[in-house]
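**Q** Read through the structures below before going on.
FYI, it's all coordinate maths here, none of it is from the lab. Small disclaimer: the values here were computed from a predicted structure and weren't measured. Cβ atoms are built from the backbone, for glycine too; each structure is taken alone.
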Structure I
Amino acid sequence: MAKEKTIICFDMDGTLFTSNEAQVASFNKAFEKNNLEVQTSRDLIAKFGMPSITIIREFFPNIPERKIQKVAKDKTNFMARETYALIKPIPGTREALEELKEKYYVAVISNSTHEEIILTLKQAGLSARFFDAIACAQEVEHGKPAPDEIFKVEKKLKAKAEYMVGDTIYDMQAGKAAGIKTVAVLTGVHDIVKLGEENPTLIVESVAVLPDVLSGRL
């Protein structure tokens with residue numbers, strides 16, 4: 001009897017491509033437009049992995065909720081129209097995903113908006129149609145580190161998730177909360193020490209080596 005396909009859930013930024021430069025620029029353009037203080041790359045990147053709304057609230061806890069929502073919308077617009085051009089693909093990612101698709105459903109789990117997901121994937125050379133399912137923060141009550149987006153793709157695909165792959169502790173926390181295996185990659189925001197504190201099932205250099213690791217070739 002053939003084994004039923006399970007799902008590998010992938011974070012996007014820092015996992016499938018590098019977008020720190022694009023994200024920093026879009027946040028700071030939105031801050032400038034709304035007469036808010038721009039932030040250093042280091043301070044912004046330290047918060048990546050959380051939803052944009054949460055990041056904005058952490059920097060500006062005293063501004064009204066309506067303004068927070070406007071800043072978040074402006075950030076999305078800048079990302080969609082200007083800064084997405086700064087996104088860079090991570091070598092070997094597409095080839096790895098193509099190989100994994102032979103055995104698994106491949107899904108994207110992201111706290112970005114749906115519009116950002118479509119545009120940034122395209123810029124990285126990965127059509128959204130390539131993936132079996134996509135779940136974003138707009139579709140669920142809670143984004144990562146909550147497991148809601150993982151449960152969403154399970155519902156869409158009528159299959160069980162087996163792995164959560166990502167570059168931040170929030171990805172690891174979401175996977176653990178969903179009761180699935182976690183794979184930390186070293187191509188993004190958090191380093192091996194910080195990721196190791198979450199005790200992921202596996203730590204790998206990048207998505208590029210994942211087919212070999214999961215098949216036992218490495």
Structure II
Amino acid sequence: MHSMLVIGLGRFGGHLARKLMELGNEVMAVDVDEAVVAAIAKDVTWAQVGDCMDPDTLASLGVGNFDICFVCISNNFQSSLEITSLLKDMGARCVISKTDRDIHAKFLKKIGADEVIYPERDMAQRAAVRYSVNGTYDYIELTGEYAILEIRVPADWVGKTVRELDIRGRLNINIIGYKQGERVVPVTDPGHCFVDRERLLVAGAKRDLMPLIDADERTSFFG
């Protein structure tokens with residue numbers, strides 16, 4: 001369990017705060033809008049009305065006690081920038097700020113943001129891959145070079161084991177696991193035999209994953 005501070009309860013901040021709670025964390029949610037705070041109060045550990053542009057208000061939250069502080073203000077970049085800077089000045093351990101523009105991300109990193117996230121861009125990329133490519137259910141970009149794909153097992157893998165296919169050696173990718181409903185079952189046994197319609201999570205460099213996406217459309221991916 002971690003202690004989280006979420007500043008800004010718009011659509012992203014509100015969803016984030018609730019999901020963090022579902023995952024077993026302690027969450028303090030803060031926003032200047034009293035109605036928004038009232039609406040989320042029952043779903044988080046603490047909810048408070050406050051203007052975090054005010055250093056005294058921010059200091060009263062005890063920001064140094066939180067494992068992660070999220071700044072989820074995207075409609076006012078100046079506010080996001082100042083709150084991020086204040087959090088770092090007050091000893092916040094980790095500050096993650098939301099943005100939707102690269103130029104904003106550069107400034108946020110310069111004034112101390114430990115990480116900058118682009119939820120709209122990331123969801124657009126995931127949706128583009130999911131709905132453009134047959135057999136692909138999800139796409140998670142880890143870095144500019146590496147990603148995780150959720151794919152339908154290629155037809156020419158069915159009935160064969162991880163060891164037989166030598167997936168890591170031949171394709172330079174890793175099988176993380178397979179899906180059972182919403183649960184991920186890790187694949188640690190090289191004797192795991194792939195079954196038809198199995199949904200796999202695979203990780204690797206994008207250049208190594210891209211051929212795999214089209215595997216079910218080829219005569220034989222291993223030919």
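**Q** -9500 is what came out when helix-only ellipticity at 222 nm (-39500 (n - 2.57) for each DSSP H run of 4 or more, over all residues; to 500) was calculated for one structure; which of I, II is it? All intermediate terms of the calculation are to be shown ahead of the outcome.
**A** On the way: I: -12000; II: -9500.
Answer by label: II.
**Q** So, one more: Taking distance in nm of label points 7 Å out along Cα→Cβ at positions 77 and 205 for each of I, II, which is largest?
**A** Values: I: 4.3; II: 3.4.
If we compare distance in nm of label points 7 Å out along Cα→Cβ at positions 77 and 205 over I, II, the biggest value is for I.
**Q** Okay, next question. Of the structures labelled I, II, which one yields 42, 18, 15 when semi-axes √(5λ) of the Cα gyration tensor in Å is computed from its coordinates? Please list the in-between numbers first.
**A** Working: I: 29, 17, 17; II: 42, 18, 15.
Comparing all candidates, it corresponds to II.
**Q** Once relative contact order in percent (Cα under 8 Å, 6 or more apart) is calculated for all of I, II, which comes out largest? Mind showing how you got there, number by number?
**A** Numbers: I: 26; II: 13.
Max of relative contact order in percent (Cα under 8 Å, 6 or more apart): I.
**Q** Quick check for you: by Kirkwood radius over Cα pairs in Å, for residues 29-84 alone, which of I, II is greatest? Could you put the intermediate results ahead of the total?
**A** Numbers: I: 11.5; II: 12.0.
Looking at the calculated values, the largest one is II.
**Q** On to the next question. Ranked by mean count of other Cβ atoms within 10 Å over residues 93-100, which of I, II sits at the highest value? Kindly include the intermediate steps, with their values, before the conclusion.
**A** Numbers: I: 17.5; II: 21.1.
Across I, II, mean count of other Cβ atoms within 10 Å over residues 93-100 peaks for II.
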